[in-house]
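Please find the structures below.
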Structure 1
Amino acid sequence: MNTTLINEDLYKKVTGLCAGQMYLKIEGLNPAGSIKLKTAYSVIDDLEQQGKIKPNTKLIESSSGNLGVALSMVCAERGYNFTCVVDPNTSDTNRRLIAAYGADVIVVQERDDNGGYLQTRINTIQKLLAEHSNYLWINQYGNQANPRAHYCTTARAIARQFPHIDYLFVGAGTTGTLMGCKKYFMEHRPETKVIAVDSVGSITFGFPPSTRYIPGLGTSRLPEIFEPFGIHDKMMISESKAIQACRWMAQKYGLLTGGSTGTVMAAVHQYGELIKPSDIVVAISPDLGERYLDTIYSDEWVKSRFDSNALLPFPEMTKNSEVA
């Protein structure tokens, strides 16, 4: 994998979410703006090694936004034709970034049977595959090059930085990052408890579907690469809590984070009473928040989709409430 552009060693120490020593792994400073640059390199490298990309091949993928940006960037660098299928939850900034790299953008509008857009996006891809023999679906949801990217880079980098980790919090979207990190720590650092984090409304952990508005984590269709064995615990976080956590992080630390990061931070906070002061906690921050200024950080957008609790101050853990 081409890792020359990938940031691996930036962490932010965060207090107020749990009693332990918590570190947030910042992935949003990668050139593509998210952790998805690793996935993009890995899946494209894998297709090249298999000889599947021909001169007339048109690569196509479904994305809620960040992988679409990363794939557009890599495809532009390598001269490949790329089409990205997105949905109304994809930020306008991400759509424009994908197009700026020269990719085609298709926006689906109909929700699937589980209230999301993922199956609609995939149905659109399958229709195009049936109509055009030169289309090639990357399929991040079933492609083992997705978790392999994070086994080889994300997990190794975390293990190299921290000789001991008690808890590792990882968000679940396609579950590529989660599966890669889980596999690595099961094999090399089994004492580390991997905590999987998802959004309320996502079906990955077997909970009922419901409407979601924040792209990134969550899915309305079970990813083929997901395997629950080896996960210590699973947490479901409401989008309201994710918004609160994002805004808290911005106002306390001057760091704008994306919705996936807010969901993971809220999970650390919710899990906090189980974490001892001596515990080392690492949480993965997939992207930063500049692409969410019109959504998560817009009072009007939040008010139109959530109840008033989403705009309440985040209930930061104080020293008096920390577990002794």
Structure 2
Amino acid sequence: MKKVAPSASRKADHIRINLTKNVQSALSNGLEQFHFPHQALPEINLDEVDTKTELFGKRLAAPLLISSMTGGTKEAGSINRALAEAAQSAGIAMALGSMRPALESPALAATFRVRSLAPSILLLANLGAVQLNYGYTVDHCRRAVELAEADALILHLNPLQEALQPEGNTRFAGLLKKIETVCRALSVPVVVKEVGWGIGAETARQLAAAGVAAIDVAGAGGTSWSQVEKFRARNRDGVKLAALFKDWGLSTADALAECHRVLPNLPIIASGGIRNGLEIAKCIALGARLAGVAGPLLRSAVRSPKAVEADIQRFLTELRVTMFAAGARDLAALQRVPLQRP
């Protein structure tokens, strides 16, 4: 019988729970408090609106990232292939889920190998930062990047999720210095992200000083991983503990505003509950380089690549119409639009 990596079994649970249970955060992403001023005379044509951008030397057709989701199981491999095909078709970026299962069990590596399906996209590998306190080294990070043929590496931070998992890794002390070591040694850019509770100003400053090339704030407002872990809990106490944190975290809008305020020149990715192109536009106007979407695309990826492509095209149409109605010909102009608050 084939040995299943523990993290792979956990990933299978995560897919199932995300697709069948209500794991939405009790908090909003905070973007509803911002509004674009309407331009009745935009002085541009809709077909002139330009959504192109660039990150890490890669040209993107739009400021959209398919956020990290999964990998390490047969179903996850199918999901990643659908996402990669759609990303290539749309000319947008994609981040893989945590690649720990592939490093634990080489047989699972194929579930992360999507470069052949998406030869020109910005592709990001991904590992849990805390694994650097459990024996992972720069070499593990390098192996993940090479396995995925990735352009950059994400190190994700998830202390609350780890604390709620029966098998969680909770030794986060001294982690910043190890992140710095990876940033200095790796030949590709390193991005640090949360998984849905946000990154605030002080943490952002520390990460920038450590040498990260970008920060994904991954704020509250979308999938709540405490609620996911509630459905994985082994007993009533575990369920009650996880349920307690249903409204924990810094909203996506607040995290983005804080990080951009203290690090105006560092690329910021805004993810966490982004559901449409209007919200993508708000993130860009608030200072993000890209906006990341996960949950909605997971649900379409289990259907087909075409379903993912349809959702992405809807997001991009909504983004272009927002820019047109706000009088912004390109993303630089969109970032100059002063958002209004009621």
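What follows is calculated from the coordinates using simple rules that are stated; it is not laboratory data. In this text the structure is predicted, and so the values were computed from the model without any measurement. Cβ atoms are built from the backbone, for glycine too; each structure is taken alone.
Among the shown structures 1, 2, from which was the value 0.75 of FRET efficiency 1/(1 + (r/R0)^6) of positions 75 and 259 (r between Cβ atoms, R0 = 41 Å, to 0.05) calculated? Only one of 1, 2 returns 0.75 for FRET efficiency 1/(1 + (r/R0)^6) of positions 75 and 259 (r between Cβ atoms, R0 = 41 Å, to 0.05), namely 2.
Computing distance in nm of label points 7 Å out along Cα→Cβ at positions 11 and 267 for each of 1, 2, which one ends up highest?
Between 1, 2, the highest calculated value is found for 2.
Matching task: 1.8 is the computed value of distance in nm of label points 7 Å out along Cα→Cβ at positions 35 and 187. Pick the structure from 1, 2. The correct label is 1.
Ranked on distance in nm of label points 7 Å out along Cα→Cβ at positions 43 and 155, which label among 1, 2 comes first with the largest value? Walk me through the intermediate numbers first.
Working: 1: 1.9; 2: 4.7.
For this comparison of distance in nm of label points 7 Å out along Cα→Cβ at positions 43 and 155, the top structure is 2.
Kindly point out which one of 1, 2 the value 15.5, 46 was derived from, the read-out being Rg and Dmax of the Cα atoms in Å, for residues 179-290 alone. Checking each candidate, the match is 2.
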